[in-house]
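Asks: What follows is a set of structures to go through.
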Structure I
């Protein structure tokens, strides 16, 4: 079985490598929530649900500045073979605060800043910078 979050990150990476204006990813609630966080943190332009029932996809409009992608790196932290959990106090800033981590908590999926603010830990899915 493939890892849906790694697939999500790879699709974004590949689309940016080809300077595509958008990328479409098979829909799931988790992927949609993660994409919304990327939008809130201003790493992508716009996120929307497209299609119905079995043909639903998450459409992400990628963001570029001076021809270069805003997302310069993506790193999967917690993998299916090795999960990585962290309490709120031990969630470290990514790249000295230039990036952020996406954390799956009991209160939902959120950025590392939000998790620290709400004092809630969880599984660190991936880092973006």
Structure II
């Protein structure tokens, strides 16, 4: 079964989310993101989160205080999912302690993380 990830982002960060999705898919990882269809947003997100092996959260100045992104982090945490915050353009002092505790990665370091993820996914 393919390793599955969920990408959480704001609409303003959609280009970053698309780039991340493309990189992950190129590594053979199945990607879903929190885009609602014909059902309630929370039902769709909870369903997609429950199917994911890992949750990537894109954190920028746009999303750091976004209630939807924080909801998705909380929902992923309650489902005991691996959460990987991807920090873009934030000073370390601006990263909330909750995120620092999750051992975030910087956007510039994605290539190395995805290479490790690809190996982990193949071993699973």
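Asks: Of the structures labelled I, II, which one yields 28, 21, 11 when semi-axes √(5λ) of the Cα gyration tensor in Å, for residues 44-91 alone is computed from its coordinates?
Replies: Of the structures listed, the value fits I.
Asks: With helix-only ellipticity at 222 nm (-39500 (n - 2.57) for each DSSP H run of 4 or more, over all residues; to 500) coming out at -13500, pick the structure among I, II it was computed from.
Replies: Structure of origin is II.
Asks: Among I, II, considering only mean count of other Cβ atoms within 10 Å over residues 4-11, which has the greatest calculated value?
Replies: Structure II comes out on top.
Asks: Rank structures I, II by relative contact order in percent (Cα under 8 Å, 6 or more apart) and report only the one at the top, that is, the highest.
Replies: Structure II comes out on top.
Asks: Related question: Which of the displayed structures (I, II) returns the greatest value of FRET efficiency 1/(1 + (r/R0)^6) of positions 28 and 100 (r between Cβ atoms, R0 = 30 Å, to 0.05) on calculation?
Replies: Across I, II, FRET efficiency 1/(1 + (r/R0)^6) of positions 28 and 100 (r between Cβ atoms, R0 = 30 Å, to 0.05) peaks for I.
Asks: The value 0.93 for Rg/Rh (Cα atoms, Kirkwood Rh) was derived from one model only; which of I, II is it?
Replies: The read-out comes from structure II.
Computed from the coordinates by the stated procedures, all read-outs in this text should not be read as laboratory data. As the structure is a prediction and not an experimental result, all values here were calculated from the model. Cβ atoms are built from the backbone, for glycine too; each structure is taken alone.
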